[in-house]
Structure I
Amino acid sequence: MKKVAVVHYLPLEFYPPVTNFLDIAGNSKELEILVATTHNQKNRKEYKNERLRSIYRGYAPNENDSQLNKLGNYINFTLRTLYRLILFKPDKVLYYESFSALPVFMYIFLFGRKTQLLIHFHEYFSKGWYQNLATLPVKINHLLEKGFLFKKAMWISQTNRDRIRLFLEDNKNIPGNKMYELPNYPPKKWLSASSGSKNISYPVKTVYIGTISLEYSYIKEYCEWVLGMDGNIIFDIYGYNYPRETLLYLESLNSPYINFYPEGVEYDGIPEILAEYDIGLILYKALTDNFKYNAPNKLFEYLACGLNVIYSDKMLGIDPYRSERVVPVDFEKIEKIDFNSIITTKNNFQGTKYFAEDSFNKLMEILEDIDN
């Protein structure tokens, strides 16, 4: 058995790509997997997987804590994770994003120089983000990454080619052959929940699932447009993590055509929910390169469940997937949208290649080969 440690400081439940990976890796007869993460505080169902050796959870990061408490919790997580790594003696360590780097650095630098290192980034963090927005621990972690961990790593992955390009522009000393593309696809079992082929007719049922804000999305513009469509468009919103201003706005809407479900939906329940809709929405504003070059999880989740997709034409990361069923629109000129041209026949999406089992093939090959 190959021992693999997965370190993911932020709660697993907020990141379906990592739980999808753990589901797949847990089925491997070649791997023994230990996970270090934190508890979530959003009342999400706790991820469990009996096929893993263990999932250690430290104190959760809480936005309402004082800076001192946050630092104390992070130090606690770091030392406890280091202790578990020392006991486990992993052959390989996979950590996610700069938030998770410190205990991995300490272990490899002090005890595990022969340990093979893999790193994945859910997001693209620019130089400006690290300089101006990152917390002090993350800034320190990133210095350790640039000075040691990136050089040590045998694998560094981003979610798409654009983000790989941006990452390499920021880190010119990293050879391109270390970089891998690891897209955020849903599991193949989601396809069975698709309602299959059917025609879309009025009223058109549109849906958005996930975190959203008035500042960083076109949610207000779309809601106002729906209100003006006199019942031809239904819009349902599912999510559990919203800024207060956005939450108050959504709760204030008094319309039979817009429904807001602030309790959200658990990840495994998404296919059943989406099967009831015609079109999935991606409403992010491309205010940063991270969002501009983003092909988010929900794009592939909508497609796997048989929906058409509307996305902002500012999100260049989705353009490679553009088709009759994946349509860009200018939400800043939403009144000019030709909605009739978007309503096409729903296809049974049996031919999709956008599934996690395929996305993780190369990563699994590397993890299962101890001599790689």
Structure II
Amino acid sequence: MNETAAAPAQFVLFVGDDVISREAAREQFVLQVKQKGGDVVSSYFDSSSEPMAAFLSRFVTVSLFPETRIFQVRHANGLSDADLKELGQYLDHDVPDAYLVVEADVTKGEKKGARFTAWTKDFHARAKKQPARFAHFEFAKPPDYAVAKWVIENTRRLLNRSITESDAEYLVDLVGTDLGPLYSELQKMDLVLAPGKGIDRKTVEHISGSSRSMAPYELAQALGKKDLPRALEVVDNLFSGTFHAPLAISAIYRHFWQLFRIRAFAQRYPDEIRAFMGAVTRRNRPMQDEIGVKIGIAAGILSEGQANRIYPAIIKSGIIDQAKAFKDEHIRAIFRMLGKVDIDMKTGRADASRQTMQMLCYRIAKVAEIGAA
């Protein structure tokens, strides 16, 4: 569940490591309580200032003032067994105009303490039996392949704006998959746009792309895709800062070595490559993970146990399609180009200049037409 209930329940549990969505849901819950009218007062549990028993005794004591009270317990997964036991004992109390909100940072796959696991199971059972009094919401951080969808949903839900799937993916490419920085960039865009206006590619580029320093691996990726305009854009960006030719040459060489090794794997195990691509299309995660790790290890991209890296490293990057786009002889020619440019720069026969790198990019992207000469 990712939305708060239409009417606020008296006991609410928010769990998950998607902190952005979790906090937004909590704020929405508080707003729903405030919309009922009257003064609303919030109290927060602090183990350094009072014991849990004292905090909860205030919760069950009816206020002498005409106010609505919200008692909040943060980071419940870090509570002691004694405090969790105490917390569970108060779930049967029905106090007018008082709400108890509990938050925890863990997700389903994370190891929890025995007491917290038991406490959440008990709370979940209560929520199923008494949905009017108990509400249990989970906010797990999405896997890398689903972060763009998270951007789309939260742009709508938190900012009341729209963003297309391609522009959301572009934002993720620029910023990364950490939800905090992504939401920060969305908030910046929200400040400069007119109310209700959607977030488009131009806005994403202006806010998140124009001042971003690119990395040498992005140049290698662009060349692997034979995207010369993008490669030249990255070169310009690299030279706008402190350019280190050895790092750029090394990144390009490493990328094409990975392509070369993927081609070798595909030639030896063509059925495995076909099965992997079919698994990706059908979203067969077990087969995708099993074969993807093999491909990643063969290419020197992944290690054993890194199935969680298959999507960004192999699928999203399109590195298999890149490997198909080059012949072995083309990649060998690129290695010779890189070796020659590296030696020429180090011996002074060529300058580590923008023009030198632009020419190198042109020759790599057009290697099939011009060869290694």
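Values in this text are rule-based calculations from the coordinates and carry no lab data. As the structure is a computational prediction, the values presented were derived from the model and not from experiment. Cβ atoms are built from the backbone, for glycine too; each structure is taken alone.
So here's what we get for this one:
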read-out: Origin of the value -8500, where helix-only ellipticity at 222 nm (-39500 (n - 2.57) for each DSSP H run of 4 or more, over all residues; to 500) was derived from one of I, II; value: I
read-out: Given 186 for volume of the Cα convex hull per residue in Å³, calculated: source structure among I, II; value: II
read-out: Among I, II, structure where mean count of other Cβ atoms within 10 Å over residues 120-127 as derived comes to 16.2; value: II
